[in-house]
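Listed below are the structures to be examined.
Here, each number is a calculation from the coordinates, and none is a lab measurement. Not measured: the values here are computed from a predicted model. Cβ atoms are built from the backbone, for glycine too; each structure is taken alone.
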Structure 1
Amino acid sequence: MKIVYFIISLGLFSLIDLRAQEAATHYLDEVVVSDTRIKHYAEGHKVTELKDSTIQRNGVFLTSLLAFNSNIYFKENGLGMVSSPAFRGTNASHTAVVWNGININSQLNGQVDFNTVNPLNYSSVAIRSGGGSVQFGTGAIGGSVHLNNDLRFEKHLEHQFFTGYGSFNTRSANYSNSWGTGKWSSSFGVNYNSSDNDYRYLETDERNTNGEFEHFNINFNVGYLLNEGQALRLYHQSFVGDRNLSGTLVAPGLSRYKDNHYRTQLEWAVFGDKAIHKLKAAHLHDAFRYYENKDSDSFSEGRVTTLLARYSLDIELSDSFRLSSFIEYNSFTSNGSNFGSPTRNDFAITSIVKHRLTEKLRYNLSVRQDFSSDFSSPLVFAWDGSYDLGAIYRLQWNLSRNFRMPTFNDLYWRPGGNLELQPEQSYQLDVGQQFWLHPFTIRLNGYYITTEDMIRWLPNTEGIWSPVNVDEVRIYGAEVEIGVKKALGKKQEIDFKTNYAYTVSEDKATDEQLIYVPFHRGNASLAYRFGKFGAFYQHLYNGPVSIIGGELDGYQVANAGVTYSLKTQGKLQCRLGLTINNVFNTYYENIALRPMPNRNVQTQLILNF
């Protein structure tokens, strides 16, 4: 109990510290980032940021972007269907998705469907490897994916229009703009994606039936500087999805799934000379309808609403110490055909001490205590840091305790819910090294995770899938990331990146690898620019995975594309693109009995003005 009192004392101290009220203020940066924790309190973590051209050449699904540019493995029920990540050998609910600073994992199933997220809606997408429950709450065990909308207050007005058409009658259109006056800043985006998705199954005469999908997104973000030291920011996102669910090689698809996601958050920030106050309120609403037979009027449905309130304070205690702390309250209400009307109220208090021991050595110590109306939450902590040896080498480390609470589906789903579930607890050690040998950047990471009471959905003796606490799971592995970016004269540039991951994720009781976790996984991408001409090639390897009753073969798949910028006048810039997906026409299954698309073509037109 003493350590709990210590945490609460730290939080209360941060709330009332008088130095936070100093009148001196400073000018805000021209660009205000949406989530400062990923930038300022991740010294010991591997953080990879994707933006600009990398996002644009990877289509309209977050799944594709991360599959070809990170070490995250995805289980995908066909193109555009439900997509679940497996980050460092963990489950989909062990990857936290953080939207402009708040965790948006569903309270129903504990995860985010990565095929409902369009990366074109964001300034950048960041991948933070390793445990993060202290900062990002339940579920951040394997790592976290951060969707950021940064606001630019410098004077500017920019527009972009993106449209594409390709195989299987696949259509996409995206309009976005960014505007700033020095006092105001806003960004707006709207996009539409649809496809008949009726690709032919290679090596058969069958087609992917019942795979049509249609997605509509709106993104709106605005900021206003009240004065030199205060800012208001509003973020909003709406998603409306309607898709049929593809069948398998042995069963035709007949079902349909409609889901809506509405997210809004408002933040008031006060920037002092020594302290930064932030008050945030958010409203999240997720809803779905599932039709077992798309031609029937019968359906099951569910919805959950989250109300969030957070106060945070980041204060400079001295030249060497900084304290960041926040208190957060979440209220969850839900209603569904298969799980009733459960509710939950959670309260959390977190404190992070940042210490710069020398110019080369810095570390963070952080603790968090959650108080839930349903469970007794464990105290979680983290210690991470880095040490620089000259200008070419950095050593990183992070040690953490993390947790995941059972979700409403885990507990109450009928049939299959398990009211006897216990919260998961996990300990993790990660050691990383970074080398800067111009033009090479090299990252090496090794990690070990041990999890107690991991929640996994498995078929029971009656053939019904039900969640159970696996006694203990041991995960360990190594990751390699290499990047090369070099200008070859004034008009040429080459950009090469590759990732490799070796992952062991096994049940300690059986020493068997968990299903759908490949031992070996790697990807590589090469982009080349010569004046107005550009070309790229991407290659992905997923090793074999264990499945119930056997093994699913590994596969390799590649994409390639070219772009050409047309000569234009004034501010208008026009770029044409052609992408060939699955260049070698490879037959592969990401999930057993669900073939993925054969070779297909997508065209793009991008206008900037």
Structure 2
Amino acid sequence: MLEPTLNMPWPQVPNLHAMVALLAMVLTLILFSLEKLRLEVTALSLLAAIPLGFALFPFAGINPLSFFSGLAHEALISVCALLVVGQGLVRTGALEPLGRGLAQLWQTAPAASLLATLIIGGVLSAFVNNTPIVVLLLPLLISVCLRTNKSPAKVLMPMGFATLVGGMATTIGTSTNLLVVSIAQEQGLARFGLFDFALPAVLAAGVAVIYLWLIAPRLLPARQSPLADASPRQFAARLHISSDSPIVGKTLAEARALAGPTFHVLRLLRDGTMLVPLPDVLLRRDDQIRLQDTPQNLKAFEQALGCQLFDDDTANKAAEATPTQDDQALAELAVVSGSSLDQANLARAQFLQRFQLIVLALHRAGKDIWRPGERIQEVTLRPGDVLLVQGPKTELRQLKQSTEFLVLDNSIDLPRTAKALPALVIVLAVVGLAATGVLPIAVAAVAGAGLMVLSGCLSIGQAVRAISPSVYFVVAASLALGSALLQTGATDYLTQVFLYATQNASPTVMISALMLLLAVLTNVVSNNAAAVIGTPIAMGIASQLQLPAEPFVLAVLFGANMSYATPMAYKTNLLVMSAGNYQFIDFVKVGLPLTLLMWFTLTWLLDWLYLS
């Protein structure tokens, strides 16, 4: 065993192709973190640029077509198939009995119930993508909190983090795990079995669960639930001025006097042009007043000004779809991954025609959801977005059974179908065959996905929508970028830079530093991209120091899964943020200590298990 080299010189500058690959990596990570473009657009552009660059400027030994191999990579196939299998669970309601049991326990022993919920959520997420687990538990926790007069904000974030912690325990727990394991195997490391790193993950998860159970709720504000009658959630909306509105021809100041002192206009849209809302602006027919307020205030403004929270075209279609206005109600619907509105808009998904519900306003945590001139039907929606809808109560009850959306109210209505048992059997078979080594993970997962469709647990459309385009293209592009870094020698250069920065440090400190670096990256960029870049570096460090590669690879795997400190770090964070009405700082207050706790714990465990 070699000690780290002392007084290393600064690594020699790599070749031009490696420098360009490094520049592409930095640019990609910046674009992923800023989200100026959709993740899949950035990823697809990268996937096109890398082969094109090597075709125009060849590099010895590199075939430009080889960069497309990631589209059929074993890890990517496994990820997509497991997303389909997990979707089968939530679509059929296979976990409904578990949800009912937890609901009953919450009524009698809330403190013990929170601990049970955290443990169950973590265990389930070790075998199934955590998104359906969060979708199952969110309405349950919201309901019992409202019925017991407790704040859902105290429990929703801990539950979401518990599913992330549990996902670290097996090779199929997250797409990040599958990528790290597959890439390390391609570089010569013996393939990890399903439970090969479960021991450090479970021990660290135990520490995390205690923190999430006893400490995290005390760090979170006792905020009123956004699902109670007086919802503080702020929705972006537009009031459409019709021809019979009493404010036609009046100034904006006069309209404000009619609406009341809380009426605050952000912008005025006229013929596709955004106007500054000056008090003396005369209002015209078809003007649109842009607002951001609570559902109750928006409806009050609509009535006071004789305007509509939807345009005339929507009103005509709504009249055809719902001819009666009796039994109307407001509701808040959260978009979940795999629904018909995931990366789609209301018009394309034919939301009004399918559900007979009018969308009045939209909410996206911490972001401006509308572009100038864009109609509400044209906004591309993402998981975690919340729709304020109006329609018959019967339609809302039916929508809750469809599992298309997460209906944010205070009732427990968990869907269950006749296909629940077959779906559960399929999932257990996939996990069992992969765990025992009877079938490779990719083969077992694809077979399970096929059985979900053949047995009727999922339709073809539902199975296709379960495969997130952002996950698919980010993984494929990250594999191409990782291959470019590896083959041009850029990874070797990054390895040398890391060794230079940590010279004279012990292997334990190096593992700890590598894990912390990945933990920082995963909270600002795609965790899959961070894992693909970090795994070859981990293998290179272990090779240079002639140390076991396993702890360095696991440092990357665990660090890339620490998506706790920001709501953008993982899609379930956005779902939890919307349902709990959290702010960005809430994730920092709870997620940053959890990240540090996991970092310290896993550093000690990896040193104890692999280096001592």
Structure 3
Amino acid sequence: MKRSISLIIAILLLAPTLLPLHRSESDGSFVVSNVNVIPMDSERVLKDRSVVIENGIITAVGPAGDVKAPAGAKVIDGKGKYLIPGLFDMHIHIREGQESDLTLYAANGVTTVQSMHGSPWHLELKKRIAEGELLGPRFFTTGPTTATARVDSPEKARNFVIEQKKAGYDAIKQYGDGSNSMTRETYNALLRTAREQGIRVVGHAPRNMGFSAVLEERQDSIDHAEEIYYTYEPILELYKPHVDFQFGRMSLEEYRKADPPFPSKDRIPPVIDRLVKEAKAAGLAFTPTLITFETIWKQTTDQFHELMKQPELKYVEPLTRASWGPRVNRYRAGWSNRLVEMDRMLKQSLELQEKTVKTFDDAEVPVMAGTDAPLTFIYPGFALHDELAKFVDAGLSPYRALRAATVTPAEFLGISEKTGTVEKGKAADLVLLDANPLEDISNTRRIAGVFVNGRWISKSEIDSMLKKISDSYAPLWREISVYEGHIEKGEIRKALEAYKASDMKSERLAGALEQTVNSIGYVHLRADEIDKALEVFKLNTEFFPEAFNTWDSLAEAHMLNGDSELAIKYYRKSLELNPQNNNAVEQLKKLGAGN
């Protein structure tokens, strides 16, 4: 059974957390003295202020000499430092067992997040954070996506929205119906019911309808600038052969033969100007996730090797980290036979997306910071600073970039009376910086401490929290790196033998290695190297004979090689191990061997 690398990553991210979450003081009084405040109500700096915090609320902001500290308050020296509102990441994913990601967000000054594919577990997580049981950012979450729920009729759409609202989710995640065939009537019912229920609809464009549907039905926000590239009709018209190639509607041979040009630079601005006018009229908000798309592009280039050296890798769960290597990487391995074409195409798309973000912001269309963490090489918390840097690269001023991570999302979420600026009466969601981010946006990384809903975390505590995470992952990583080294050299048998000889075995680790080897087999299949694929799949069945998936993949390779007899034999073996393997059932029918 073919398993996509994205599915492998999703499976691996279910790994249990190795680190108890850090707890800090929750109540009490604090004074940040002699600090420069960037309130974000306008582009200004209030110099030499004292900020008083009592029981998680800002109770005073004033000249240092005029503000009286409450008795017993903890004084934090802010001299020469800058205080900004806590940051928002409006597009994240957090999976069960990865609560340690909350620590990474807090350590990076991200005090509010929006989870974009939720479940009852996420509602429980939200409750635990709100009640102070867990230290983490203010938590908003969608429920399961429309694709997960197979929302494929108006009736289902209405019931879906009503049920998610009743369950306590904060928004509806639009992601089609699972097959990009959602009808306009169903989409209309989804949006109409959401407005009746008072719940936002966020996420992707319905790709089978085009972006005009998003604008006409007035979806609240669109996530990922690439969605516009794929669906906005005037843009799609300019880039159609390239999009067709990316999504498999044009073969590599056809694409290379056609060698379609990219549109001239003068044709793009009028199209973007038209889009922005329509988006503003529709009241659309926009979370572009530029850093995600740029990182995907980099994985098709030699910059991939620099990504593999990033220091933040030590905060990534080891099995997930191993799945990012070059031979199994979702993008680099998945596009191994077309890296040159994908490099060129993705770079062109990124440039268009950056122009779109700048034009949206200039027109006062709400632009919000989001990262899609923890996608490949997109690190929770850390990536938000990368996104702010991308906004500045796109032409936004540091102030406008900061608004996209503070004021604008607070207004969009309807919590601007609680957070998003530094002023009296607001929650103490704050970041203390060693330098002025209005002068250089990279200064948002120079964190001296963070208030997360009134809890103060000093720089030394942040360093300690991060070290605990990396230390907890180190032993497993050392074990994995032994077989990973063989994997990267193409020594599959040696990798499997190294695992077999290791003292550190678990069902989770075995599953990860089996999936990794399996994905390498599919890399060979995509390159029409069937003999090599067969060799890899055979090794997997040898070392993991009880895994139904290994036999399913071996059967598929034999089927593609024209050996129906062996394909039938191994599909049946896979079914013996897992009678619920529907893929094997379907393939046996195709081979004339079904029951």
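Source structure of the calculated read-out (mean projected area of the Cα convex hull in nm², for residues 460-507 alone, 6.4) within 1, 2, 3: 1.
Figure out for me which of the structures 1, 2, 3 the number 23 belongs to, where relative contact order in percent (Cα under 8 Å, 6 or more apart) was derived from the coordinates. Clearly, the read-out refers to 2.
When distance in nm of label points 7 Å out along Cα→Cβ at positions 52 and 428 is calculated for each of 1, 2, 3, the greatest value falls to 2.
To which of 1, 2, 3 does the computed value 3, 12, 16, 14, 12, 10, 9, 8, 6, 5, 3, 2, 1, 0 (P(r) over Cα pairs in 5 Å bins from 0, in percent, for residues 492-579 alone) belong? The read-out was computed on structure 1. A value of -18000 for helix-only ellipticity at 222 nm (-39500 (n - 2.57) for each DSSP H run of 4 or more, over all residues; to 500), calculated from one of 1, 2, 3, originates in structure 2.
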